Structure P
Amino acid sequence: MTLKQKLTEYQKQSAGNMPEEIREIVDKSMSRLQQAGLAEQAVNVGDRVENFSLPDAMGETVNLDEVLQAGPVIISFYRGGWCPYCNMELQALQEALPEIQALGAQLMAISPQQPDQSLSTQEKNQLKFRVLSDTGGHVARSCGLVFALDEELRPLYKKWGADLEMIHGNDKYELPIPSTLIIDTDRTVIAAWHDIDFSRRVEPDEILAVLRQRNDAD
C-alpha cells in the first residue's frame, strides 16, 4: 500500500468519526490558509535556504552546511509526533531510507517540538534518521512555512492530545505546513512539496526519482 493510500484510508476513517460541527471548523481553517496562499509563498525550486543549527532528539547540534558536505539533504517539515498523518509519513520515509542513502542523500525531519518530544517521535516510529527540534519555528519561518493555528482550533487540538504549549514550550500555537524539500550541496532547493491539507504528503518514490535524476545529470 502506498503512503497516499494509507493516508486516504485514515482520513476517511477519521472524517467519519468527527462531528459535523468540528469538521466545519477544520475545513474553514484550511480554506483560510489556502486563500492566504501560504504554500505558494513558501521556499521553492531554485531558492537557496539559510544555513541553520538545530538540536536533534538527543540534544546534539546539527548544522545544515556540515551535513551537506556529505551530499544532498531531504528535509521533511512535519507538525509533530501527535499528528497521525506525520507519523505515517515518517514511517514511509524510514522505509525508503536505505534507497535514499544508496543515492548519496541524507534525510532529516524538523518539527517545532522540544527535543524530548522529538525523541519520543523517533523512538515510537523507530526512525534511523535525524529528528530535529525547531522550537520557535525559526527555520520553518525562514522557509515561509509557519502559520498560527486558529484560536477556535486550539482547545480542540488539546482535547485530541496535542497540548501545543507543552509540546512546543511556548504559547505561540505556530505550526509549519507539511513540506518536503530536497536541498543540494550549495543549499539550493532542487525539489519542493508543500500542501496546506495536512492529510496529503509526497510519496517517497517521487523523492527517489528526483535524486536519481540529479545523479544521472552529474
Structure Q
Amino acid sequence: MRVYAVRPYFAPYPGFFALAKQAGTLLLLDGVQFPRGTTWLSRNRLKNAQGTLWLTVPCAKKGLGLQATDAVRINDDARWRRKSLKSLESAYVDAPFFADHLPLLQDAFSGRLERLVDLNLLVIEYLLETFDVAARLIRLSELGVEGQGAALIVAACRALGADRLIVHGGSGAGLDRPALEAAGIEVEAAWPKTPVYPQLWGEFLPNLSALDLLFCCGPRAGRYIEE
C-alpha cells in the first residue's frame, strides 16, 4: 500500500492532487510543527491582470511560540476576508467556471472556521471531490501515533498498513531515507507533470493553486490531474 504524506497546504497546486491520486491514500501531517517563516500552509499563488496574485491567510503567531499545525488559528479580522474575496472576484470574474465555485470561497472566507487547518481541509476536500481524485484522506492527528521525523512517518505508515511512501521528487532531501527503508518503508520519489491548460491574463503561469485550474476549466479540470 502506498501513501502520500504531506502537510495540509493552503489551496495546493495540481501536483498535490496528482500525487494523492497516484498513492491512493493522502496522509495530511496536521500535527507537526508549524513553520516560523513564510509557508505554503497559509499562502498560495493565483493569477490576475498584473500576473501573480498572492493569497495569504493571516495567522495568529505573536507570543505563541512554537505551535502544532492543527493548533494555528486564523487572525480574527474580517478585513482580510473581504479583501481576499474581492481580489478573487476581480481576477476571475471572466473565468468560465468561477461563479460555479464561488460558494466555496464564500464559505472559506465567511469567518466560521477558526483554525487554519480546517480552512485548508475544506478546500482540499472540495478539490479532491471536484477533480474526482479517489484518494482516502487521513489526518495524522487521527492515527494516535507519536514520534519525530522518520520515526513519526514510520509509525503512521505502520498504522495505515503502508509499505511505500511517495514524496515529491524535489522535497525529499530532508527525509531520513535509510531509517525509513530500515523500517521496511520504500521511498518513491515522484515528479507530477505540470498541466498546461487555458488560463486568463496572457502568458501561462505554471504550478498555481489548483483553484486557478478549477475556475478556468470547470468539469474538465480533473482531466489535467495526471499521476
Structure R
Amino acid sequence: MQQVLATLTVIIPAGGQGRRMRHSLPKLLIPLAGIPVIEHTIRRFADLPLRQMIIPVSADIREEVNKICARIDTAFPINIIKGGAERQDSVWNALKVLDPGSETVAVHDAARPFFDPELLCKALPLLEKFAGAVAAIPATHTIKEAEGNVIRRTIPRETLRQVNTPQVFLRDALMRAYESAMRDGFYGTDDAMLLERIGLRLALIPDTPRNIKVTTEVDLLLAEAILKNPEE
C-alpha cells in the first residue's frame, strides 16, 4: 500500500469564501484549539508517502497558507496554486499541474479536518474495478422531494448516502470527466458527479459522522467538541 500511495496526488481546493460563516477571519483560517482549520486538514496527510499535494487557494489567504505549509514537515512537495471562481475551477487548475507520476488523485475538502486517512487505503484497492471511490455515510434524515413548498414524494432513505470527501479517482478517469465538464460548461456539486455524467462506475467507502465539513457557526461548535473528545 505504501507503494500505491506513492503515486497518489491529493488536491485540497481552498478557494471558497466561506460566506455562510459569520466570522472576522476567512473560514479556513479560523482557529480550532489554536490551529487554523486548513492546517488541521493538511496535517492529517502529513505522514503519508504521497506523490504530491496541490492546494488551489484564493488570493486573500494565499500568504497565510504558504506560512502554514512552511511549518508542516512532509515527505512530499506541496504546491500552492491559484484557486478558481468555483470549487470545480480550482480542481481543474490543479489537474493541469499534476505530477506525471500521479496515477491516482484524491480530492478532499479543506474544511474537513477530521477525516480518517485510512479512507485512502480503503479506496485504492477499489480502483481495480471502479473509476473512483467516495467516502459516504447512510442518510439518517427523512428526505422529501419538493416543488416549491409542496411535497411531491418521500425518497426511501435506505438507498440514500450523504457523500463526503476524500474522493479518490483514477487519474485518467478524472481528467476525462473534467475535460468533458469544462468543455460543456457543466458544473457538478462534487467531483464524483462529473464521472457519473460520462457513465463511469464509482464505489462507496463507509465513513463516519465525525468527518464533518466546517461550514457554519454550529459546525465550529461541533468541531471543538470533537477535538475535546477525540476517541468518541
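Given a value of 3.5 for distance in nm of label points 7 Å out along Cα→Cβ at positions 70 and 102, point me to the structure among P, Q, R it was derived from. Derived from Q, not from the others. Sorting P, Q, R by distance in nm of label points 7 Å out along Cα→Cβ at positions 14 and 38 from high to low puts Q first, with the largest value.
Thinking of P, Q, R, which structure, once helix-only ellipticity at 222 nm (-39500 (n - 2.57) for each DSSP H run of 4 or more, over all residues; to 500) is computed, gives back -13500? Working shown, then result.
Details: P: -13500; Q: -10500; R: -8500.
Answer for the origin of the read-out: P.
Could you figure out which one of P, Q, R the value 3.8 for distance in nm of label points 7 Å out along Cα→Cβ at positions 118 and 206 was computed from? Of the options listed, only Q reproduces it.
Rule-based calculations on the coordinates, nothing more; no lab input. Treat the numbers as computed from the prediction; the structure is a model and nothing was measured. Cβ atoms are built from the backbone, for glycine too; each structure is taken alone.
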